[in-house]
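Enquirer: Input: structures, listed below.
Only the coordinates and a few stated rules stand behind these numbers; no lab work does. Predicted, not measured: the structure shown is a model, and the values here were computed from it. Cβ atoms are built from the backbone, for glycine too; each structure is taken alone.
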Structure P
Amino acid sequence: MVETAKDAELRALFNAQTGQVAWSELERPFARGALLRIDAALDLVAVACRVAQDDTAAIQAWMVAGQVGLVNASEAAAWQAAGQRFWAVVAAPYVLVQVLG
């Protein structure tokens, strides 16, 4: 895929807004059903760009492969118990997270 000017702009925006957060900062988006788990094999910023551009085909392919998905209650409980930290970025209406290794 050839990166357009809009793609580059989005990538720069999301890159600047990505940061580390604790589980406590993610409880509200989780409760709203707006917390997406992104597999470590994927580039968090690239996924945020696809979400922002409503690239349904790419997102669905990642979901089918189990690389992107809504965080479930058992994941949330385990992360809370472990005091897990994450890389996170907001791609409205979702907050995208990757577990810090």
Structure Q
Amino acid sequence: MNIDDVLQKFIILLDNKEYFQAHSVLEEVWRKMKSEHYPCVNLVRGLINAAVAFEHIKRDTPRAIIKAHKTFAGYVKYRNLCQTCDDNLKKACRKVDEIASKAGL
């Protein structure tokens, strides 16, 4: 599966609030990208962190919001790369930013 297909699936999973699955789908491809020195690999890792942060909030455990903020920082660190990457990564960033805004992250 290529990165564009994975990113589209990632966005659909986010839309369906299937954050753990979104993280898993993207993580599979991220490992390959990392070994191939893909230029936006850090941003992809950040997107994975964002999905994990959303899952923390969804699970609503006592420390969920603390864990979510800490994990979401891994996305914020690389958010600036959104503008330098391809359109599908930009779409994924917009979706993550939309969800984060609603979640108060």
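Enquirer: One of P, Q was used to compute helix-only ellipticity at 222 nm (-39500 (n - 2.57) for each DSSP H run of 4 or more, over all residues; to 500), and the answer was -25000. Which one was it? Can you show the working numbers first?
Expert: Numbers: P: -13000; Q: -25000.
The read-out comes from structure Q.
Enquirer: Taking distance in nm of label points 7 Å out along Cα→Cβ at positions 5 and 77 as the quantity of interest, name the structure among P, Q where it is greatest.
Expert: Between P, Q, the highest calculated value is found for P.
Enquirer: Relative contact order in percent (Cα under 8 Å, 6 or more apart) computed as 28: which structure among P, Q?
Expert: Answer for the origin of the read-out: Q.
Enquirer: Quick one: P(r) over Cα pairs in 10 Å bins from 0, in percent came out at 15, 50, 29, 5, 0 when computed from one of P, Q, so which one is it? Write down the numbers at each step before the final one.
Expert: Values: P: 15, 50, 29, 5, 0; Q: 16, 54, 26, 4.
The read-out was computed on structure P.
Enquirer: Something else about it: Taking distance in nm of label points 7 Å out along Cα→Cβ at positions 37 and 69 for each of P, Q, which is largest?
Expert: On the way: P: 0.6; Q: 3.9.
With respect to distance in nm of label points 7 Å out along Cα→Cβ at positions 37 and 69, the highest-scoring structure among P, Q is Q.
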